[in-house]
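**Student:** The data blocks that follow each hold one structure.
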Structure 1
Amino acid sequence: MSCQRYWERVEVGEDIPEYSLEVTPTLIADQVSGSQDYNLMHHDRAFAQSQGAPDMYLNTGFIEAMLCRLVTDWMGDSGTLKKLGIQMRRFNTFGDKLTIKGKVTHKGMNAGEHLVYCDVWVESDREGVTVPGKATISLPNNPSNH
């Protein structure tokens, strides 16, 4: 269970706590078996390279899950991830060390919801930012303000 975030206490410019992982053989196996995406690009080095990729690479669903984890760990159980949009710009391949990051860009209200807007992204030690994205989160009001 994560610490609950409240809209009033979120600051524009605030960093979302990052986390890192390495794309190891175990991670490759986990993402293929968990998603049941058996495309050879995601687990066969020779095939991926024969298709022009630098190596076997993580699939889109796994990348989205990494970014969801970043946001949901930060927002707490009473927050709601309303929207996540990403752009797959570079490969996240076997051997890369990835850092998953985010930053609050602005806050607002819409139809009574307290919304937080964030930039989120994946960085590779080999390629820099590989997957930029945006997230919209609905957070509760601080109960002590009522």
Structure 2
Amino acid sequence: MLAYRITLEPDDNGTFLVRCPALPMVITFGDDETAARRNAVDAIEIALASIMNDDGDIPASDLADDIVRLPLRTALKVELYLALRSAGLTRADLAARLGTRPESIDRLIELDHRSALENLEAAFAALGRTLEIDVRRAA
């Protein structure tokens, strides 16, 4: 699961200020702690999308005490991006392996696109990777 540590600080106007140490560009807030955590997920997704769009390095996931977990689809897309980079391949290379257009691969990696699980799974297979699922009881 993809997760990042956040800090929540009461702000002077009754809101909570949120920061993510692994992603310094993430600064958001919420009217209460629940809203702040929800906004943190959105802000982290935006930061990750920006990094991926610029072909940058994704910070490692964090398992500290105060974390926010990112949605499964986001985690899969970030993992696909990392697998492509570690294989030294471009999006065009992956498109060729899958017999599709590069724009299709762009959508597979765009965090705001609702890619089908089957397409993500096929992309991982084309990179010699498999997906496994691990379901745990919520804390």
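Taken together, the values in this text are just the output of simple stated rules run on the coordinates, not laboratory data. Note that the structure is predicted; figures quoted are calculated from it, not measured. Cβ atoms are built from the backbone, for glycine too; each structure is taken alone.
**Student:** Of the structures labelled 1, 2, which one yields -14000 when helix-only ellipticity at 222 nm (-39500 (n - 2.57) for each DSSP H run of 4 or more, over all residues; to 500) is computed from its coordinates?
**Tutor:** Here the read-out was taken from 2.
**Student:** Assign the value 31, calculated as relative contact order in percent (Cα under 8 Å, 6 or more apart), to the correct structure from 1, 2.
**Tutor:** 1
**Student:** To test your reading of the models, identify which of 1, 2 gives 27, 13, 10 for semi-axes √(5λ) of the Cα gyration tensor in Å, for residues 20-91 alone when calculated.
**Tutor:** Details: 1: 27, 13, 10; 2: 25, 12, 11.
Of the options listed, only 1 reproduces it.
**Student:** Now for a different question. One of 1, 2 was used to calculate FRET efficiency 1/(1 + (r/R0)^6) of positions 28 and 100 (r between Cβ atoms, R0 = 25 Å, to 0.05), giving 0.10; which?
**Tutor:** It must be structure 2, since only it matches.
**Student:** In addition: Can you rank 1, 2 by mean count of other Cβ atoms within 10 Å over residues 76-83 and just name the one with the largest value?
**Tutor:** Once mean count of other Cβ atoms within 10 Å over residues 76-83 is tallied for 1, 2, the winner is 2.
**Student:** Here's something else I'd like to know. Out of 1, 2, which has the highest value for distance in nm of label points 7 Å out along Cα→Cβ at positions 4 and 124?
**Tutor:** Numbers: 1: 4.0; 2: 2.2.
Largest value of distance in nm of label points 7 Å out along Cα→Cβ at positions 4 and 124: 1.
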